[in-house]
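K.L.:
Read through the structures below before going on.
Every number here is computed from the coordinates shown, using simple stated rules; none is lab data. Just so you know, these numbers come straight off a predicted model, no measurement behind them. Cβ atoms are built from the backbone, for glycine too; each structure is taken alone.
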Structure P
Amino acid sequence: MNQWALQIDRITGDFINSFSVLSEEDLNWKPSPEVWSIAENIDHLITLNKTYFPIFAKLNKGNYKLPFIARFDFVVSFFGNMILKSVQADRKKKTKTFHIWKPSKRSYKKSILGRFEEHQSKFKQEIHLVEDRIKENAVISSPANKNIVYKLETALDILVTHEKRHFEQASEIYALLKVKKGMSG
């Protein structure tokens, strides 16, 4: 558990330290309509991570149901490895997100950073609550598609790696914003 908590703390700090100096307008700035703003990246992380919380709760209650496909270890490993590879921060190509995880608004208040910080604390608590399920090698389905299955441990690796990827994406937007505004640093 500690490995994820430490990474979540680091990512949270990176977001807060890098973007808390920005105005609401800057957090919502987009270099083009098809590119997410810094705020949209943050909202996406909150939205996506929260879709796993009901799964974690069902795992802990012992009433989580898996599809038949989850019985095959090679399928579980295949999906886990494939998705983990697809969310690496050094992404070469852009991937489309499932509709349920798209940012919910076009414009966000500066308080999105505080919401993110609160969410990250909740995320760490949720991970702590499923520690025993991790040790049991629990398997879960993606909230977006029940037939995409992977180990809970891999899901947490995916979520944390995905956060790093979106920090990099938000940092790229910030770099473009600095160029646009003629800012240094």
Structure Q
Amino acid sequence: MVSMRLDLREVRGPAHRVDRSFPASAFGPEEAFAVASPVELRLNVRKDGDKFSLLGRLVTTVRRDCCRCLEPFDVATELDIDVRYLPQQVNTGEGEHEISDDDLSIAFYRDDEIDLGGLVREQLHLAAPMKPLCDDACRGLCPVCGANRNDETCGCDTAWHDPRFAALRSLVRTPAVPGPQRKG
């Protein structure tokens, strides 16, 4: 089994290169996606005392479900990573304080280890679209019969009819559309 932890004791100098590959099976199915191909992680780790800066790239393929037709589809994903890690004890402040934009790229480590699996999951969640679509032109599911309109055409009436007028609608006959009349 591949270790998904980065031992910070191995980072001896001010800069360290980390190239890791994790099998897709190392990541269980998440709520919003599944990892469909191996995850390639290339990081430059910079050390400044007990602070670490991770800069690099994450490359994988993610399988998502389309929010319109519910079909799974794969998305090639390449993400830039820029995260600063501080020791966990730095985060033990009491009271409330406002965070800045710079604080959003700060994470915490403990026991001289960084969980790279957690980093990958977090970055993939942050990159996930609110409404993933298999295609911008996806027609979705028929709200009446549930057919995938990308694959088949159904004859369902999808026009909205006010239910308050259903009784009246049954009383009124729709007139036939008259054809062109000839004057003769």
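K.L.:
Given -19500 as the derived value for helix-only ellipticity at 222 nm (-39500 (n - 2.57) for each DSSP H run of 4 or more, over all residues; to 500), which of the supplied structures P, Q does it correspond to?
P.N.:
Numbers: P: -19500; Q: -3000.
Computed on structure P.
K.L.:
Hey, relative contact order in percent (Cα under 8 Å, 6 or more apart) derived from one of P, Q reads 18; which structure?
P.N.:
Numbers: P: 39; Q: 18.
Going label by label, the one that fits is Q.
K.L.:
Comparing structures P, Q by distance in nm of label points 7 Å out along Cα→Cβ at positions 81 and 129, which one has the largest value? Could the numbers behind the result be given before it?
P.N.:
Details: P: 3.3; Q: 2.5.
Biggest value here belongs to P.
K.L.:
Same structure again: Can you tell which of P, Q yields 1.00 when FRET efficiency 1/(1 + (r/R0)^6) of positions 33 and 65 (r between Cβ atoms, R0 = 25 Å, to 0.05) is derived from it?
P.N.:
On the way: P: 0.05; Q: 1.00.
Label of the source structure: Q.
K.L.:
Ok, one more. Of structures P, Q, which gives 1.07 when Cα Rg over 2.2 N^0.38 Å is computed from the coordinates? Provide the component values of the computation, followed by the final result.
P.N.:
On the way: P: 1.07; Q: 1.72.
Computed on structure P.
K.L.:
Of the structures labelled P, Q, which one yields 1.00 when FRET efficiency 1/(1 + (r/R0)^6) of positions 41 and 57 (r between Cβ atoms, R0 = 25 Å, to 0.05) is computed from its coordinates? Don't skip to the end; give the middle numbers.
P.N.:
Numbers: P: 0.40; Q: 1.00.
The structure behind it is Q.
K.L.:
Another question, then. From P, Q, which structure was distance in nm of label points 7 Å out along Cα→Cβ at positions 89 and 137 = 3.1 calculated on?
P.N.:
Label of the originating structure: P.
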